[in-house]
1. Out of I, II, which one gives 19.2, 65 for Rg and Dmax of the Cα atoms in Å as computed from the coordinates?
2. Please compute mean count of other Cβ atoms within 10 Å over residues 32-39 for structures I, II and give me the label with the greatest value.
3. If helix-only ellipticity at 222 nm (-39500 (n - 2.57) for each DSSP H run of 4 or more, over all residues; to 500) is computed to be -9500, which of I, II is the source?
4. Name the one structure among I, II that distance in nm of label points 7 Å out along Cα→Cβ at positions 40 and 72 of 2.6 was derived from.
Structure I
């Protein structure tokens with residue numbers, strides 16, 4: 001299991017959220033386990049999720065289906081950044 005964080009800019013955060021919440025099946029195909037956490041700040045959005053396999057996640061993140069979903073949601077694809085959160089700091 002791996003934890004992944006994706007950040008991106010979108011054209012309109014409200015429109016993005018309306019579309020984003022309809023993509024549960026796409027996230028399941030990526031190997032996501034519930035829940036998928038997300039938040040917004042201005043026109044920046046962030047999504048954090050646990051996935052079964054990072055390679056599978058990356059393959060589907062790069063797919064036409066994901067690109068189409070992002071386009072409908074108004075994601076500025078060139079701003080998408082993905083991080084694998086594979087380190088921890090004990091506090």
Structure II
């Protein structure tokens with residue numbers, strides 16, 4: 001039979017931190033995708049059947065929201081990364 005490898009707590013934390021960091025990065029990418037597509041649609045450039053954020057004011061709110069979300073997610077990525085690096 002094949003030998004069964006035991007996982008240590010440090011390996012589990014490292015794997016979880018990597019997965020959470022990737023998930024947070026994905027959330028950031030989705031938010032910025034909405035902002036870019038909304039800005040293009042507000043400027044009169046439509047990409048398929050995408051809905052614009054309404055007007056330039058709505059687009060500006062989207063940009064501010066994306067910036068805040070980006071900063072928050074980066075802080076979470078740093079905190080989770082440090083947690084995952086503990087031995």
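Laboratory data are not the source of any read-out in this text; all were calculated from the coordinates shown. Given the structure is predicted, the values throughout are model-derived calculations rather than measurements. Cβ atoms are built from the backbone, for glycine too; each structure is taken alone.
1. Matching structure: II.
2. Greatest value across I, II: structure II.
3. I
4. Matching structure: II.
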